[in-house]
1. Have a look at P, Q and say which one yields 0.5 for distance in nm of label points 7 Å out along Cα→Cβ at positions 269 and 301, as calculated.
2. Identify the structure, out of P, Q, from whose coordinates mean count of other Cβ atoms within 10 Å over residues 101-108 was calculated to give 28.0.
3. Which one of P, Q has mean count of other Cβ atoms within 10 Å over residues 141-148, as calculated from the coordinates, equal to 24.1?
4. Identify the structure, out of P, Q, from whose coordinates relative contact order in percent (Cα under 8 Å, 6 or more apart) was calculated to give 23.
5. Suppose mean count of other Cβ atoms within 10 Å over residues 261-268 works out to 27.5; of P, Q, which structure was it derived from?
6. 0.95 is what came out when FRET efficiency 1/(1 + (r/R0)^6) of positions 93 and 165 (r between Cβ atoms, R0 = 25 Å, to 0.05) was calculated for one structure; which of P, Q is it?
7. Using Kirkwood radius over Cα pairs in Å, single out the structure from P, Q with the greatest value.
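Nothing in this text is a laboratory measurement; each read-out follows from the coordinates by a stated rule. What you see is a predicted model, and the numbers here were worked out from it, not measured in a lab. Cβ atoms are built from the backbone, for glycine too; each structure is taken alone.
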Structure P
Amino acid sequence: PYAKIASYGGAAGLSACVVLLALLIYFVFKKQLSVLIIAPLLLLTLPLNTTEAGAMKVLLIQGNVPNYGLDFNARAKAVFYNHVSESNRALMQFPNVDFLLWPENAVDVDPFQNKDVNDELNSFSKPLILGAIVNKGGQSFNSSILWSNKQQIIYNKQHLTPFGEYIPLRSLATKVSPLAKQVSDFTPGDSQVIFKINSAKIVPVICYELIDDSLLESAANSANLIVVQTNSATFGMSAESAQQLSITRIRAIEHSRNILSVSTTGFSAVIDHSGKIIKSTKMGVADHLYAEVGLIDQLSMRDRLGDWALIITLIWLLLVARRACVYRR
């Protein structure tokens, strides 16, 4: 019920509210409530006035994988054609969409170097935003690509997953295990990219990047729609996908953006700017979601404040802590 605090204070402000609830109980028993403690709760009474300017018709494609675990990508083409098949089924039902959204690793081979994959992607009459592996100049990138048969625009994941996409402290890791030498590192991207489709300015966020505060703030300042592409196949039927979906919901509130979250295996979801899940898929199935999603240009209070949101939260916590110490004396 107090998740909307994230729109004012970000994830840090929301975490501070958890502390607040504990302090609230303490001060109630001590009969020493103060405005300092209660004031942040007044934010809960403020409406989240967000105006949508236009909308996009979108298909989220969850193609599923042949098997879970780390070896799912051994069948890269099978995963690709799963997404092709589900896309064709979805387009038969919803032909008039603005674009299709595929998850991270939906194309786990380089589509620029594989003719069959390239031809298949060019056969779509609608633009696709897809996750792919791109090899260039001896480097490998985990990429999101806005693909049409006229042009391709590439965003390379900036915040790589440690141990999943690169080995940190590689010199030390090779001494601990010789297997580290067999693992190749991905190369991080160095800039944000905006995908423009009609009136939509879309920023892709790839999996682990979801926990990067500065990256999400930058996305909200640049885009009127955020898409999250993830691959949960390596985690099987664990709680990881549900955990990531919960993080995405908080990000939607924090940045006042509607978010489209798509996974290879689920959960895929359409999330509005209040963090509400409008619709979602189940785990472990091939499925698709159709959504008419609104575009939002105005910034949340948290994004207007920028780093000040964190600074104000820290100052408030210090003041509360000081007051608590005074009461204890």
Structure Q
Amino acid sequence: MSHYLLIFSITIGMVFSFGESAECAPQQRVRFKDIVYPDISVKKNISYFPDSRDDVKEKYYLLDFYEPAGDTSTLRPLIIWIHGGGFKFGKKTSRGIPLWSKEFAQKGYVCAAINYRLSKKNPLSKRADLVSACSDAMEDVRKVIDFFRKNSTQYRIDLSKIILAGNSAGGITALQSVYSNPELLEYPNQAESNPPANPKANPDNVVAIINFWGAFLNINWLKNAEVPIVSVHGDKDKIVPPDNPEKGLFGSIVIHREADKLQIPNQIKIYRGFAHELQKGFNPLWVSRAVKKRWSEAGEFAAAFLYDQLFG
């Protein structure tokens, strides 16, 4: 009897031991979806358009390059982060840009947080000035892409996986850069004659867009390409309304609805009760810890979408 009891005790012990081991086993972290690199490296103030005048170059044509510390991969997807500020204010270190650049670098991406030319006119109140400023920003984004094409070996860039990302004016720039071009910006209003689908859309073969509270200037441009879009927006946003095109801005809810009709891969996350930049009330001068937490959540949502589209 004691012999059988001994065998029974050993068997039960093995079962419980196995269960505990399985339960305690660390979950496998997945590159491009989870944080797999605790540390990052940042190279600051890299000139991406060295042929410009020194005074312009030093003010606008600069980027900060974020990469995972210790990463030995030879081909890495690139996210170009474009700051907000109404095309009038802001820089590569503004608001959420360093946070998203760091967190996506920790997931295994490389990120370029960029400055671009800002308007000296009134893009916040005049449509013509908005279109002109957006066109300048789009041209500067193309300069950034050209820079990395020429230096892809040095920075170990996978040129088949370039992603544009931005918040507010940066999201507007990212969307227009892929689905439009400076010529099409002459037709920004839904009520105007709609030009035919333009084969020059997405000339840089961007593979995805992260749109944080941005918008299209003309929703018909969605017909010009089929590039996946992930959007995050506050439903109380009065600056870039998510679902009210009366301002001539077609926000994230409109984009989601129309992209579904066109079968363009897309996802949207709406923050109920929050305004521009996911704040309770938009404040360009101060950001709380709770807002930064929502920004980080927005990044996690976008990362999961990118992983499914590009690596899943």
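1. Structure of origin is Q.
2. P
3. It must be structure P, since only it matches.
4. Details: P: 23; Q: 14.
It must be structure P, since only it matches.
5. Values: P: 27.5; Q: 15.1.
Going through each structure in turn, the value belongs to P.
6. Q
7. Across P, Q, Kirkwood radius over Cα pairs in Å peaks for P.
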